[in-house]
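Visitor: The structures come next, written out as structure tokens.
Please treat every number below as a calculation from the coordinates, not as lab data. If you're wondering where the values come from, they're calculated on a predicted model, not measured in any experiment. Cβ atoms are built from the backbone, for glycine too; each structure is taken alone.
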Structure 1
């Protein structure tokens, strides 16, 4: 799944830009998911769902006009993994560091304040002023050129694992900035580019393992299984360990 965050301050045009890009991507046949960062408490203290969430791992809500699944994500990517889509558009999430960003702003000083090295374009209210470029970033009016903004998202969107495994030699935030600047590509992310012989997933998250660790796990498991009656080997071995 590829992702891009459309970040900006209040009334900067984020929602309009997200809606415009989502509509074009949907018309192109992609599956699109949108995540919105809210400042208000969605599950307010003292409510029924708040009380349920104190004693349950997850709470399902069926309302008159929508449904909701409430849970506490240990990592932001665990939240994003709940959706199955080709593109994930994030509205807000200014502090996120492992996806590229479109800065939605009302003035040039906001662009410079929000650009942390991950910006690939500028949109929002400022785009209606006729400015075409800010600090080398293209300024795209989502209301007049939604296709152009969607083209950029198609080309530049990505999402790193956000696990700081260190196998590439960098933290995910540093790698993301280098991908945006053109110094690196997604192929430089070991977790995303490699096809390991041994894959371990814990609650859906891939556990990064160096080559020698993979070899150790492989030989240990195959060695134990080979002594068991009925073991015939195979190209793919699956082991599930439940802790519940």
Structure 2
């Protein structure tokens, strides 16, 4: 045509975001004004709205002792509002936590995406997750958000009290005035947190630990920053 032309190509980044959302009974625990599940819903909502701003699809898997409900990926505000409603108000059939089935199912999805696992990871054998998580990481980018209430990390001196497992209903009476008991409680909580972090690191997964008393924004942003840095 007698003069040069420059043709610009805009990369199409139509991602699929998968939110694996723990709805087991332990998420209802709260020592503050907000339960772990309410905090998890805020995180899930933020992820979902960010996805639609980027024109990405979002899927949701509600998980307790297995996958209780799966909502396939879709775009749009109406879809996101439905996901948020499910995260906040879904009544699970099973009170326990077993993430393995959901992790395995997502590993079989061929379309590559980003998986957010939002859970308190209170499970009988966390180590059993490591190999399935590695398989999931080979297929998708994965970010794990580990939720905890401050009273799961430390316990005050309030005398004799009953403690109840939210998922099994098992109860035990403990003396919180016993300094050795409080010390062991903290030690056990720290050991669990370290174990989950180590499992995620071994699987190549970005990890965010969220204490519901101190907000979730900074830990999640730090995990996302590590992901961008790795990319």
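Visitor: Comparing 1, 2, where is distance in nm of label points 7 Å out along Cα→Cβ at positions 165 and 189 highest?
Guide: Numbers: 1: 1.1; 2: 1.9.
Checked 1, 2; max of distance in nm of label points 7 Å out along Cα→Cβ at positions 165 and 189 sits with 2.
Visitor: Which structure, out of 1, 2, was mean count of other Cβ atoms within 10 Å over residues 141-148 derived from, given a value of 17.5?
Guide: Working: 1: 17.5; 2: 23.5.
This value belongs to structure 1.
Visitor: Cα Rg over 2.2 N^0.38 Å, for residues 133-180 alone was computed and gave 1.51; which structure, 1, 2, did it come from?
Guide: 1
Visitor: As an exercise: Kirkwood radius over Cα pairs in Å, calculated from one structure in 1, 2, equals 20.7. Which structure is it?
Guide: Traced to structure 1.
Visitor: If helix-only ellipticity at 222 nm (-39500 (n - 2.57) for each DSSP H run of 4 or more, over all residues; to 500) is computed to be -8500, which of 1, 2 is the source?
Guide: 1
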